[in-house]
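Bear in mind these aren't lab numbers, they're just calculated from the coordinates by the rules spelled out. Please read all numbers here as calculations on a predicted model, not as lab measurements. Cβ atoms are built from the backbone, for glycine too; each structure is taken alone.
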Structure 1
Amino acid sequence: MKHEWRKHEKSLYLPKTKPELVTVPRQKFLMIKGCGNPNSPDFSERIGVLYALAYAIRMMPKNGFTPEGYEEYTVYPLEGLWDLTEEGKNQDHLDKNELLYIIMIRQPEFVTPEVVDKAFQITRKKKPHILLDEVTFGELEDGLSVQVLHNGPYDTESESFEKMKAFIDENALEIVTLEHREIYIKAARDIPTQAELAKLKTVLRYRVREKR
């Protein structure tokens, strides 16, 4: 049976537009760090390298190699951890050139370092790219978190963040770090139209703990 994250992991990927608590388990990711404006060509190149590796793993059985424990699945959506440089944190407005990020694609449980090494071999042969040297494989665990589904352009996310912060205060919680996670359920193309921007769907998530 094919694993569809939209069907089998709704609590993590399809929340409501009202903030809610969720416990996020340890997960495996292909990751690449970067900095600067996400509208830049460099950001798009980093996304492309991640997807090339993710699909190399997804398609391994069709290329003559089936990892132990492999099951059919839908490739997970792109995610990002976002923060600001110290200079960016001291500004009274968001300067996208001061953004720090780690973009990533979650991997199924059967994926091991050996499987990832195989994916690198395949990708270096079929789609060589200098940024492959910057991709890492590892595990992250958000644990207790507050999340919400944001509908619409990325530039209006502040509205949803305010709802999350109010929910956090009302429930005697506090944010662990201002670094936040975004999961792009319906993402923008390189040059989206206004109509496309209105249809974007992004999961926003803060790691939280009980107020001390």
Structure 2
Amino acid sequence: MKTVVITGANRGIGFALVQEYLAQGWRVIAVCRTASAELSATDAQVIAGVDVTSTKAVQELATRLSDVKIDLLINNAGVLQHERLGEIDYNTVTQQFLVNAQAPLHVTEALLKHLNEGAKIAFITSRMGSIADNTSGGYYGYRMSKAALNAAAKSLSLDLKPRGISVAILHPGYVQTAMVNFGGDISAAESAKRLSKRIAELNMSNTGSFWHSNGERLEW
């Protein structure tokens, strides 16, 4: 049985990914700060109390998984804040960098020794991190943090090639979650199904590429 570790697994896309991989017969380790009732009711192994911005929490997570061999790591935890020029709260900008960019890199590095040869890593990013795709401005902290995440994931894809570990950089689509007040155009379940297909297609020839969950290649 293959093992997947998913961060931000208590709701939204993360929870939908938990359900998707359980349905596919994977062993699912669901990591979150606070477990939801829905998550606790699944067959996933839930590791709650993990703040991915905390060095101590990430180290403790790695220790708890010391006997686990990971086939897929999905860095999904993220946060979206709204900033407008002239009214930018730099505390929220910093928060988004920590959660969206630094934490996924930290979690990945901490769990590297637990990844099987030929394992896969998926980063749930956003097309809002694409500079070429930015035609509306705003969302400074979110755009900057997701662009930084993309840069980190690209570097990882190169550094991990000798181990045969491939890296996916994935935009989930405009998904109906609390993050966007449920204003998306696809459900979290549909997004998770698409994301799992992109991850299944991931290999050493397309590692480090930036993809929409619908299969469209995205510009940086």
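A value of 8, 31, 36, 20, 5, 0 for P(r) over Cα pairs in 10 Å bins from 0, in percent, calculated from one of 1, 2, originates in structure 1.
If relative contact order in percent (Cα under 8 Å, 6 or more apart) is computed to be 30, which of 1, 2 is the source? For relative contact order in percent (Cα under 8 Å, 6 or more apart), the value 30 is produced by structure 1. When P(r) over Cα pairs in 5 Å bins from 0, in percent, for residues 54-133 alone is computed for each of 1, 2, the one that comes out at 3, 12, 19, 17, 14, 9, 8, 8, 6, 3, 1 is 1. Where is mean count of other Cβ atoms within 10 Å over residues 70-77 largest, in which of 1, 2? That would be structure 2. Between structures 1, 2, the greatest calculated value of Rg/Rh (Cα atoms, Kirkwood Rh), for residues 6-61 alone is seen in 1. Each of 1, 2 could give Rg and Dmax of the Cα atoms in Å, for residues 30-85 alone, but the derived value 13.8, 48 comes from 2. When log10 I(q)/I(0) by the Debye sum over Cα atoms at q = 0.13, 0.19, 0.20 Å⁻¹, for residues 78-197 alone is computed for each of 1, 2, the one that comes out at -0.57, -1.11, -1.19 is 2. Comparing distance in nm of label points 7 Å out along Cα→Cβ at positions 158 and 174 across 1, 2, which is largest? When distance in nm of label points 7 Å out along Cα→Cβ at positions 158 and 174 is calculated for 1, 2, structure 2 comes out on top. A value of -8500 for helix-only ellipticity at 222 nm (-39500 (n - 2.57) for each DSSP H run of 4 or more, over all residues; to 500), calculated from one of 1, 2, originates in structure 1.
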